[in-house]
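There are structures below to look over.
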Structure P
């Protein structure tokens, strides 16, 4: 059964215990989760790989009832068609007071998982499409009003245009501006342009590229030559996530065709000639499963950085040095 993203309140958790979220709008997904789940401390989070590697233990955990649990919420991240057999098994079980939410990236119409959820009346399938500029502008003004930050309409438009329909990206950009202003610095058009990275920050891009290529000497050199700020750390972690997701696509392609040059030449969007060599190094260093683990670790690191903004430089430095030395051959 298909629901719209604004129909979250219509979900009956006693009937609709299996729910599929899919699409690129992670910010809207998080808002939907907040509506479904009032207390995030009650959530058990899994990666799809964890479930598939330990299917029996996962199902046993779901069916085990605790005297202290009124409701059980399970979120399985980065799900694909591979999870379908587990879902079919769960449908035969008694899932009383249990809600399971699958969080997927884009799923094509031919996806077996998507089709399964769309056709079954007990299941809920919700697509999360990109936001339009009008919606993002409204969200931006609400955020700025709540934080008592004054920005001109032209600066708000500048930020909105940077976010490409992603409300999560919008909130990240606005939070960078908020942190910047808390230090007593003046928020003007020039500073906003720097904060939202309109002009490519070559040091940050180079740092991430060399981390993914595991060129530790170059990484140390970049860290020593640049005086990154707390605001830069948010930019670094978000840029890192974007690059890791792009690398995941390339790595999957290479795993299929076994031809590194073909993988590079067929990439969309095209890879700039200056970046081809280091991209080859990255593809050869990282397997798809390792990149998925990296993306998960980046999400956790982003959360820690936002919670400890004053210690963000140490957190991001330690993370980058650790990942530049980690084994990625699994």
Structure Q
């Protein structure tokens, strides 16, 4: 892991690549098999076991996993799929790419969709819901079953055995800065294969990742519990040292399996405080880069929680590759920004 350098900016997010990861990839490359082979199958099996024995298959990206999940549900062409406006654009792209129509909904008080936020937008055209476990925060998917349509759980930011168990299908991402990484890649899991056409599910498998990507994933998964412990330790330090008023929303989250992101809530707004962080060498970001409904010209008034989250959320660095000195420096920057406003 890199050593702390006082004058170096602290990235908002970064993968935790160890010497063991590098050695594993080198061994994989030296094996002569760099396309999809036995290591891909091994990684699929290990992911399945970690996630509770679900049917699992690797895909080239999280977006492709989502597209495949939607296809497996055999939804009527042109049907509406509920997605939060407060999410990355790849979710929207997956829906559009397979001939479905995104129907944007607001989020709840703490960044994720709720049954209440969906109910305002739900109508007879809706054929599925994508529940996004954003920032590692667990959506109450059970409460969404009242709508009577298939639910796809987007676990791209929440790779954990306690999520992805209620919906018809779940998807995960192994992009460079996700919970664990294979560089690029995704995973589709099905809690109960009987929920879908099992023959179609097995016979129509899409392209996968390569073996040398899979060996990186195997290496990362072997210490994934340590990664989760480090995320929790960083979050605990933040909870103990960051001004309480900035933590009110994240403290109110009842079920957070992991801290993929650590979002603070600044009433002064992201645009005012972010440049101060950047000047101090601490890279912060919004929770999402844009609100999807705006590209369609929809009125902000229908999405009050998403607007508030977009304007006021400041995501600070929170990932296993951070050193103790990095973490202390992030807190110092938060305090300096907060007390200097």
Structure R
């Protein structure tokens, strides 16, 4: 069996009397996007700093790309790239000069460094701006340059710590596409974000960090099913058909005025098929079927606050 890209067990970190990480475990398979969510101060950045060798853990074991971080930190550093919350771009020099500086830091021969810089600037649509000072770049351009600089060393694993903070919606979507392309190319991405829709859109697996502990982990759909409130709503235009459906689906809550039935459901394909099979067997067809499922906002609030906050489930009409 191939070792995971990232395997961390029992990570602990304290600053003074404040425990930031309280024995967390993380496993990230190769070629996937793993997202770590949590409120401010939950320990997301500390986790990235530990996994990327910038900060030492107080306890725990870490293997990155098969290398033991405790005994082979240089081997780990050779396989990873890090883009932090704040851009590492030097605004006093041009985009191209930033890239060439990274090539020098990676000890690439001059010709190879220039070729790599040119290829990455083109890949990130920065060729036209390459000769301009980076201080003149927009926020989205600086972020693209930041990631391009990270890729100079051809890392297998990239840590992106809130990479789209402060970007406008168009720039965020551009960054999402870049992240998807990285993974398609075989890179593993460890992503922290404040944007729940970003994790929902990108991540193969999501872990929620709260008070130094992982309080839930799974795919976006699995996490959404942890939260109650999901249901299927069936609406009818014919009163006779509506009454027949109400008789067939005993667990449904009736809305006689709207001719609608509401059935508790986790939104899974299995439960939906069961409901439709009951209707098909009775020869009943609904005029409208709507699946209501909690979203990641609901999951986040429920898992990171003492009491579940009121929420309005999202609807998908089919």
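Given 13.8 as the derived value for mean count of other Cβ atoms within 10 Å over residues 150-157, which of the supplied structures P, Q, R does it correspond to? Please list the in-between numbers first.
Working: P: 13.8; Q: 26.2; R: 19.2.
Only structure P yields this read-out.
In terms of mean projected area of the Cα convex hull in nm², for residues 62-253 alone, which of structures P, Q, R is highest?
Evaluating mean projected area of the Cα convex hull in nm², for residues 62-253 alone on every structure, the highest lands on R.
Here, each number is a calculation from the coordinates, and none is a lab measurement. Note that the structure is predicted; figures quoted are calculated from it, not measured. Cβ atoms are built from the backbone, for glycine too; each structure is taken alone.
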